[in-house]
Structure 1
Amino acid sequence: MRTTIGIAVDIPEPWGPQLTQRRAEAGDPQAAYVPAHVTLLGPTEIDADDLGVVERRLAEIAAAHPPFMLYLRGTGTFRPVTEVVFVAVAAGISECEQLNAAIQDIGVIERASRFPYHPHVTVAQDVPSDQLDAAFRDLAGFEAQFQVKGFTLFEHGSGGRWRPHRDYVLGGAFDGDDG
């Protein structure tokens, strides 16, 4: 049996809900299923029996990487290659790249990427050009800065929804509410 997983950094309140809402306003149907996030591993099919191996390795990866600041600023696009508008990661890029590389090294994960890894927050995808343009303009001045204390392993459920499977705390992270 196979299962589809993904790994992401959630965008916290108040910014995550704002970006998810803007994605919905662009007409992107994924907004209903996927909250705002920075992908560390896109949808990847694995043997369900290997989920335990992935979970153990993710715990090791999380413990080995410290919390870091993520700064989101402005918009970008992958057009004309793909019809995507995103909020750009302005700081925290190398930390996201290091996590992505470590995750890609998990032996049971086999995922051929069409494009090099580029951390970002998708705000409109595969919608009409005028909606892509509007999202690009509307969020051009967007800024958010927060500490990334962990990431989440998701499983793809029925109906296209992503279900959080397990959260991983980065080494040295504090689970308290003091920012």
Structure 2
Amino acid sequence: MGAPFPKPVLGFVAYSGSGKTTLLTRLLPLLKEKGLRPGLIKHAHHGFDPDVPGKDSYRLRKAGAVQTLVSSPRRWALFTEEPEEREPALPELLTRLDPERLDLVLVEGYRGEHIPKIEVHRPELDQPLLAAEVDGVIAVATNAPPRVDIGRTALLDLDRPESVAEFILNRLRDGEL
């Protein structure tokens, strides 16, 4: 993955519509309750616009600013326009984070990166398990038993995010992330 990030990085991978974001929104408060400071990187497959049309920052960015930093007393965000369409690599994105403010980085997507990953799997969607073909899957979070053998890969209950949080905390404690 390039130069290692100084904090643990854990990926969440799945087919679209499997519930990665839903699981993460349920996990983040649980991890914070345990005293962790989680960061997050989310991959978007299509062009997206996180800025609200009509707001000053949107208008300034659309007017030609290559970088737009929006700041308030509670948060700040940096929007950077790329001169050409390209997929930033995960190591490049990690350099944008402040490791001094984080204990762990959760990554949604980036299944090809060489990081440990939890697969979110819903058998009712009739998608194959990624664990057999994607490097680094350490656990499968699912709402029903998988239809195929997952070997020694840990099986987690997707409907019990506290058990997924406990799995992550145990891996962190044991130095396995």
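Laboratory data are not the source of any read-out in this text; all were calculated from the coordinates shown. These numbers come from a predicted model, not from an experiment. Cβ atoms are built from the backbone, for glycine too; each structure is taken alone.
Descriptive notes on the structure:
- In this comparison of 1, 2, the computed figure 11.9 for mean projected area of the Cα convex hull in nm² is attributed to 2.
- Structures 1, 2 were compared on mean count of other Cβ atoms within 10 Å over residues 53-60, and the highest value belongs to 1.
- Each of structures 1, 2 was scored by mean count of other Cβ atoms within 10 Å over residues 29-36; the highest score is held by 1.
- When mean projected area of the Cα convex hull in nm², for residues 69-140 alone is worked out for each of 1, 2, structure 2 gives the greatest result.
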